[in-house]
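Multiple structures are listed underneath, in structure tokens.
Where a number appears in this text, it was derived from the coordinates with a stated rule and is not lab data. Given the structure is predicted, the values throughout are model-derived calculations rather than measurements. Cβ atoms are built from the backbone, for glycine too; each structure is taken alone.
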Structure 1
Amino acid sequence: MTKPQGRLAFALMVLAFRVRDGIWPPENTLRRIGVSPGHTFLDFGCGPGSFSMAAARLVGPAGKVYALDVNPLTIRRVQRVQKDAEKEGLKNITAIFADNPSGLPSHGVDVAFLHDVLHLLADPPGVIAGLHRALKREGRLWVGDHHMKEAAIVSAVTAGEFFRPARSSPRCQRMYDFEPTNRE
């Protein structure tokens, strides 16, 4: 991802996301895209962790959530979210400081989720290849970015031929569903 934002920009982002989450609760979005108990979920570019926390609740104790971001402020925030989740009895969030999913187990993720981060990636092809490696054969990649038009999102995700648009997917406010290709 590009250079991490400073403290003021991060604080404003957290505030904006609190407003967004009040209007469009993350749990609703994640339910629509099929996140369910036992899943392994990757929140790529997790920001302050609202989708990570929602995913932790949905996947439950049998599931796992990876909250990945390049911003050290974000990772500190997600570590607080991780502690809040533990207070609720959820010990299933792992904060990861990285700009790509290369450290994740191969073929271990059910759902990879990129919400408003595709336009920020310094190396989109490298990230997309890493996501392909991390996803299970039947896994799904969900991408939404209000900074980009649908055609640009689809082009960026499918350019390396690692993903294709999913044949059938639920409608979810400007989130696009992709399935892995080229799996033996």
Structure 2
Amino acid sequence: MDNGKISVRYARALFQLAQEQGCEEAVYDGLTRFAHNYLLAIAQFNEVLADPIVAKEEKVKLLEIAVGEPMHDGLKQFIAFVTEQHREDKMFFIAMKYMEMYRRKHNILNTQLTTATELPETTLDKIKAYVEQTFNVEAEMEVKIDPSLIGGFILDIENSRMDASVAGQLNALKNKLK
């Protein structure tokens, strides 16, 4: 069975369980922390989760540490279940599918803002409000700083990009002059 089908089935089951227990948001928050921590140490996670010598209890403990606190009991039970079913190596994909389902149900748009320097909170709030108003959604905005942009910003919304950076404008000018 391919990873996509497995991930969707498990994520759907977790989503239904979370709805029944009224803990969708708590599970979403935990899985968001997990996905972030997983990406920070992807090589180590893959190595440990794929190793058949590592005990299930240790894998469960690793996944729980990656989720962090607070962790809803339903998510804790789900992690133990996934590990018992030998699907712990799919946990990242399950988390991503769950987060996608949650965002779709709650009309949340995932955005990423990359700026050349740190922006004041009021400016970030205005950009977030612009996205929410334009797309009629709640915006979840991750902010990154990349000095190579020189100035301005890049706003990634789902599969679209608005590049208002100085580096982007210089690249466009360079390509135009070629």
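Structural remarks
- Structure responsible for 4.0, with distance in nm of label points 7 Å out along Cα→Cβ at positions 21 and 165 calculated and labels 1, 2 on offer: 2
- Computed 1.4 for distance in nm of label points 7 Å out along Cα→Cβ at positions 45 and 93 - originating structure among 1, 2: 2
- Structure responsible for 1.2, with distance in nm of label points 7 Å out along Cα→Cβ at positions 133 and 157 calculated and labels 1, 2 on offer: 2
- Structure (1, 2) behind the derived value 2.4 of distance in nm of label points 7 Å out along Cα→Cβ at positions 61 and 77: 2
- Origin of the value -11500, where helix-only ellipticity at 222 nm (-39500 (n - 2.57) for each DSSP H run of 4 or more, over all residues; to 500) was derived from one of 1, 2: 1
- Value 3.0, calculated as distance in nm of label points 7 Å out along Cα→Cβ at positions 13 and 53, assigned to which of 1, 2: 2
- Entry that produces 5.1 once distance in nm of label points 7 Å out along Cα→Cβ at positions 85 and 117 is calculated, selected from 1, 2: 2
- Test item: P(r) over Cα pairs in 10 Å bins from 0, in percent calculated as 10, 40, 39, 10, 0, pick one of 1, 2: 1
- When volume of the Cα convex hull per residue in Å³, for residues 69-148 alone is calculated for each of the structures 1, 2, the largest result comes from 2.
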